[in-house]
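In the part that follows, the structures are each spelled out as structure tokens.
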Structure 1
Amino acid sequence: MGRLKQPQIATEILERCTDYSLAHGLPDRLDPLARASGTSARMLLYHFGTRDALLQAILRRARQRQVSSFTEWLRARPDEAYTETLARAWAEMTGPDGQPFVRMFNQLRENAEQSLWPDFRRIATTDWLKPLEEGLRTIGRPESATLVLAVIRGLLMDREATGDAARTDRAFREFLGTLGSGASGISD
């Protein structure tokens, strides 16, 4: 009779594999994930079945983390103008806490790994509309959620592709000026 799987161990392994993948990208082989999680490739397959199933679990877990963080950054706060909230959210998304998610999910959009999550592009677009609409409602602009999302996503892809933080920060600051006053949260 075989051993019973232990979900707590699989969860701990998944957390470590997700940490590794956010820091280094999704690997082509299991060995880096085995080393990062302190186990063997054989145990990864035991807990997750296949390499693709493990990578899918990593992507889902990373996405849960991203949604939690980005939703909090985009949440309207009663004590500040929403353009200030957007400026701070931009700083977080482009800073050390947000960049691993941007890198990972840009990689997913750009290569064959999209086969791991075929509907990702749609989900990654629509899940930000509600928090943006709620926040923009505080400044009378809920209908601008799609526009704000498009600008954020476009500038994040631009920044990732070119590495030009100063230019993309200026562009985002200029865009915030079109939404309303109080967008001084980004420095030159």
Structure 2
Amino acid sequence: MTTDITLKRGSRWTLLVWIGAALLLLTPALAMRFTKEVVWTPFDFGVWGAILALACGTFELAVRASGSLAFRAAVAIVVAVSFLTVWINGAVGIIGDEDNPANLMFGCVLLVAAAGAYVGRFRAAGLSRALLAAAFVQAVVAIVAQLMGSREGFVISVVFAGAWLLAAWLFGRAARVEAG
């Protein structure tokens, strides 16, 4: 019965997330009707849809996995930062343009977070440690961006590092509640 209550509580939020994703997916189609500046192919829509589905699906699983508000908030932050990293890098690039190989460093941050989450068995304590590691790698990316003269890359990296730290703290809180 507890599981059913948790699912019911989360369904309102996940429904809003999926509706938001559908609206985001429709936005370029609408823009294409009003301007020649936006030209998307079916492949572009497929990639965009896959990114949105992965982000929303991850959030949905997290909502179902835990009733903890701290856990859910941390997952929302992680999904948002990961989504923005992929989206911005794919669209225009964070350091220079989207073809700049330095942008691959942002993928390394996501790999550290994902590998750490797997090693931590997707439990709050393990996720907290994984995101501390991701924040550290993101800080290194900020330093490299600064050394490369990319002010935008530096600022975005600092903001993302702060988001990773906030999510790590929230997972730490959720872990303390689980342990107690």
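Read-outs: derived from the displayed coordinates by stated rules, not from any lab. Only a predicted model underlies this, so the values are computations on that prediction, with no experimental measurement involved. Cβ atoms are built from the backbone, for glycine too; each structure is taken alone.
Observations on the model:
- Computed 18.8 for mean count of other Cβ atoms within 10 Å over residues 80-87 - originating structure among 1, 2: 2
- Look at distance in nm of label points 7 Å out along Cα→Cβ at positions 152 and 168 for each of 1, 2: the largest one is in 2.
- Given 1.18 for Cα Rg over 2.2 N^0.38 Å, calculated: source structure among 1, 2: 1
- Among 1, 2, structure where mean count of other Cβ atoms within 10 Å over residues 32-39 as derived comes to 18.2: 1
- Which of 1, 2 yields -22000 [helix-only ellipticity at 222 nm (-39500 (n - 2.57) for each DSSP H run of 4 or more, over all residues; to 500), calculated]: 1
- Ranked by distance in nm of label points 7 Å out along Cα→Cβ at positions 24 and 40, structures 1, 2 are led by 1, which has the greatest value.
- Set 1, 2, criterion mean count of other Cβ atoms within 10 Å over residues 16-23: the highest-scoring structure is 1.
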